[in-house]
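Some structures are shown below for you to check.
Each value in this text was obtained by applying a stated rule to the coordinates, not by laboratory testing. Just so it is clear, the model here is predicted, and its values are computed rather than measured. Cβ atoms are built from the backbone, for glycine too; each structure is taken alone.
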Structure 1
Amino acid sequence: MHSLKGNYDFCLEFRVRDYECDLQGIVNNANYQHYLEHARHEYLVSKGVSFSDLHDAGLDLVVVRVEIDYKYPLRSRDTFMVCLNVKRKGNVRIVFEQDIFRLPDLKHIASGIVTGAGMRNGRPVSPEEVISRLGLV
């Protein structure tokens, strides 16, 4: 158990795959967004939130803003952890504050802030079921 886990709502370990690296031998910047997304999705699943069930009920969670600060590159075969905290912002938005750390030295690799919103028929709505399941009430 890494000491980071007590500071976050959720953490997930990964390993860099060769094809995620560019010609410089470092992870291509776009892949960091994939890492952040996969950790968010796994967190939501761990809380009983199903994107397909929500969609079938007419509610979609969509990303409306992404900010990523790159601090240090990852390389092929590096293991790393994506950690997140989640909070409610206003009536329709959920904000995920995420950090990526290389393992085992816990080197801080990147930070991201991802804002999602509830949408029904193309209009913003409060994702009450999700907010409740995440304990953000």
Structure 2
Amino acid sequence: MNKKLIIRIGYWYGALGDALLGIEMFFSAFMGTQSPFTGLGLSILGGIQYQYAMCLAASLVFAWTFLLIWADRKPIERRDMFLLTLIPVFGLQISTMLAFNFELIAFEMMLGYTIQRVIFAVYYIICFYLALKESQS
């Protein structure tokens, strides 16, 4: 498979995941129990403070979505986005472990998120390495 294609898939993998997460956050914040994600394990319902936090977080998630799409326009030159993306992924993992510690989520959910994030992080490190090698050739 073409190295550049693997790299571009990385950007779109992140952008799609962020877009879906942002949509879920907005639905959860604005619709509460009426959210189509309620009951699927994707929404945590809360009060006004939760809704405010979800709106803020969704805005940042959407911004990151567009940053990844922007990086895809010059995938080799903007390879540092792969490393920068690991920062919020690491932060999300810490938040997930805290949520489990405070008994907000089950162990299975924490484990599932952890596995997803490890796979994501490894893929992004590989993409960064491939882009770095591509830029040197």
Comparing distance in nm of label points 7 Å out along Cα→Cβ at positions 10 and 98 across structures 1, 2, which is largest?
2
Origin of the value 32, where relative contact order in percent (Cα under 8 Å, 6 or more apart) was derived from one of 1, 2:
2
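Here distance in nm of label points 7 Å out along Cα→Cβ at positions 18 and 50 was calculated and came to 3.8; which of the structures 1, 2 was it taken from?
Working: 1: 3.8; 2: 2.6.
Considering all the candidates, the number was obtained from 1.
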From 1, 2, which structure was helix-only ellipticity at 222 nm (-39500 (n - 2.57) for each DSSP H run of 4 or more, over all residues; to 500) = -28000 calculated on?
2
